Structure P
Amino acid sequence: MKQWDVNWGLFRKRIVFADSPQALMQGVQDLLHMAEELIASSQKAYAIDLVKELAADLSSCLTVWKLDKGVTQDQKADAIRALKDFLAGQNAYEELKWLEQETASIAASQFARIMRATDRGELFTYWGNDLCTDVDFSLRRGASYTTSNPSKINLFRQAEPEKYAEYLKAVIAEEPGLSKLQIVSRLTVKVISDIARKLRPIYEATNGAFGVSFTQVCPFTWNSAEDMKKEVLAWFASFQRELGMERPNVVFKLPATPAALEAARDLIGVEGIRLTMTSNFAVGQHRPFYDVLDGHQPNCFLVIVDCHLRKFAHPEFEAMGVDADLYCEKLVHAVVQKCYRNLLERGSNLMINGAGMREDVGIRLCLTATPQLPMTLTLTPALAKTFDSQPRDLTPIWDQPISQEDMDILNRSSIFRQAYYADEFPWNDIRSFQPFAFMMDGFEEAHNACLNAIPEQLLK
């Protein structure tokens, strides 16, 4: 069972998100009954895989959202044991071995630690899977949402060619005569909708706070408020249909530009629409959105991208003859700290979303023990595995002071000054800011790759 399927989704909700011991065990019994029927109809491999995956779900952080609040650990252990006994009865020893390894990996996961610490009220940090694949790997380790952008959609196309082709055929069959731009837009809805279905139980368990999938508008519209509004409104209606929800568990990402500010003012008034400002690197990008998005329920998000700030500041620090890696860390630290402190001082409910966090320090900067305002961060499963590879110090560091000596060095970097001082950010010439231009160029290239991959014969 390589792909998410209806049975897995139904039983995940019934078992892993059960609200009582009785509901849990009834779900387990019904699952095992179905498995026996599948075996009788020569679908043994599928039956074993289904039970294996749900046993892994039940042994994971997914139970924190709801199940652990209604059943004891002993009752949960009984349910897991019943599933393992079934697998043993089918001589599914490889699956049992995998399950043991997966359970141990989850137990050792640093991101699972973050999630459980947040559940206990020791931290207030949530993380998300920054990819359209390996969603279940991340959910089991405490991820509460997923994100995507044009680059991630293109990566999904490459990683899941059969599934992508299936979506493509469905889009063309449903709406013949679409342009390539329209097709990629509809394809994005298909990809994100399937992910959103996986997240829906978390969405329901948290009253819409989490369990959402983020999706980003076409990169060619970054300077057109009208085009961004049209795409978000069209997407919103499409997600309502695809997911059968009046308020789909989807968050719409706009690049943090003057045009997006105008679009956000109109979109935020539409019931059910929730926004994230992305391709965002600077205090001067954050500030214009404070009054527009603040107070919206559930929370909206302001992204801070780590890696591209580092990329363009690194040669500046090298030219100064200082430790470039160290001062790139200090740069990101200073910018994240200022952005977060600004929101705290306002009493804002806007969440910072740390994106592109490639280093240990970058991830730790998104840890907070401040209950007034949680933080979020996104990273790929590969980076999550790297971070999980050894025990980590999970003490928040965002509020550690930066010395005047370090600030003097940071202030010699043009990238730092543009990111840190609102009046130095080129708001009205935003494409001149190197990290922003680099990121948007990458999105446009990825979007073009998706456009060019559509076979011409399918359009005839």
Structure Q
Amino acid sequence: MSLIIPANSLSGGGFAVDNSARFDGSSYLHRTPSATGNPKKWTYSVWVKMAQENPGYFLSAGSGTQSKFIFGAYGGGDIDILTYEGYVILANTARLFRDSSSWYNIILAVDTTQSSYVNGLKLWVNGELQSLTLSSVGSENGYTQNTSLRVGTNNEPIHIGRDINDSGHWKGYMAECALVNDAQLDADQFGEFDEDSGIWKPIDISGLTFGTNGFYLDFKDSSAFGNDVSGNNNDFTVVGLAAIDQSTDTCTNNFATFNPLDKLTTGAPTGSEGNLKLTGNTSSNNTWNSTIGLSAGKWYVEMKVLQSTPDTSIVFRAQTNTSGSHNNSYGFDANGSRKLINGLQSGSAIGSTSQNDILGMALDLDNGKMFIHRNGTYLSSGDPANGTNPFIVTADGMPTEGVIGGHIYNGAVEWNFGSPSFAISSGNTDGNGYGNFEYAVPSGYYALNTKNLSEFG
């Protein structure tokens, strides 16, 4: 179910979000306010891209197991608003949110001085006000007027990316993370619908009044992810995030990753690092597919091998291939260093692949050609810029609609569609200035993101 153009990923002008932070199940941010704001009235907005069906918590606050607030997606794909004051679950969404290919803007606007939960708890997803279902679980029955939801309370920690009790760690990406204290704002203070596409897009929020314990994290400083740029200097302590976790995969330019909802069997490899790292389990020879599908254009990707003698592949495969086989797949099989042409393996004299090798694929869908390099040297003396000596050329061309296939049986690999999860020493971009690659991007080839896709796909 890879998407040709993922939603909520605009290709046009307007306000641009440059960076996100990539969380991988153990990283988070936290701070402890030294002054009391208004825990009964506040608004929290964040853009997220999920790495799995239940990715974790956006925000939590409180002083302990029975005195805390939790907000996130950690139970079947819905979004939950929870508070524990004798175990009270406030509400959750009637809709499910499971699409790991797209960015979502999640906004929770709170004013518990309101007598009705309809006015006291407002949740928007991509600019659409959500219907909330009150819970009857616990010692109280859902919403209670004048309830303190802990966020912004003096000496009570605030956590981004996990529960305060070290559970529900976020797996995926976050961008434009902001808290406005002492105000219940509408969604139009954080975004707007694009006039042409109707897609919800971010706007510049730097001019908002953020309030006593408010903050704005834009993740532009890779050495200080917790830097608050609201003017309040409410900086967060960072746990588990390194410079490589700063990503250019954002809500205004969505890069391809691998899709946990589009893997071919239950025995498929496991994903991590924002679904850019695939680890084989040696029990199933199988594949994850990319979140962005392709039917035309010229594209460049890289893959780093993390162990010797891997059993892994770089392939372009038909989107309709759900069998787990190599049928209608074209590419490079590192186990034996063989070509794959429509599932047929051939050739064995092109050299072996070793640990820390970086393989690159230049994919020319307009002419049915594929070029493969190992550590910058193209196999078969290929020259993708000139279109000569391709590693693979097919008389009938590549599949008319296909996806990049991440195959791994033995070992682990990390992929780079332009926003890598592994360290890059050289830093090469495509002709549009997008991407961060170890080796030069051939002229006329592009990183796989939505801005390039709209122009060249």
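No lab work stands behind these numbers, since they all come straight from the coordinates. Just so it is clear, the structure is predicted and the values come from calculations on it, not from any experiment. Cβ atoms are built from the backbone, for glycine too; each structure is taken alone.
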Discussion item. As an exercise: log10 I(q)/I(0) by the Debye sum over Cα atoms at q = 0.11, 0.12 Å⁻¹, calculated from one structure in P, Q, equals -0.91, -1.06. Which structure is it?
Written reply: P
Worksheet item: For which of the structures P, Q does the calculation of distance in nm of label points 7 Å out along Cα→Cβ at positions 44 and 372 return 4.7?
Response: Q
Worksheet item: P, Q: which one has FRET efficiency 1/(1 + (r/R0)^6) of positions 36 and 196 (r between Cβ atoms, R0 = 35 Å, to 0.05), as calculated, at 0.20?
Response: Q
Worksheet item: Which of the displayed structures (P, Q) returns the greatest value of mean count of other Cβ atoms within 10 Å over residues 100-107 on calculation?
Response: Q
Item to complete: Work out the source of -500 here, i.e. which of P, Q gives that when helix-only ellipticity at 222 nm (-39500 (n - 2.57) for each DSSP H run of 4 or more, over all residues; to 500) is computed.
Response: Q
Response to the item:
Value 0.95, calculated as FRET efficiency 1/(1 + (r/R0)^6) of positions 92 and 260 (r between Cβ atoms, R0 = 35 Å, to 0.05) from one of P, Q, is from structure Q
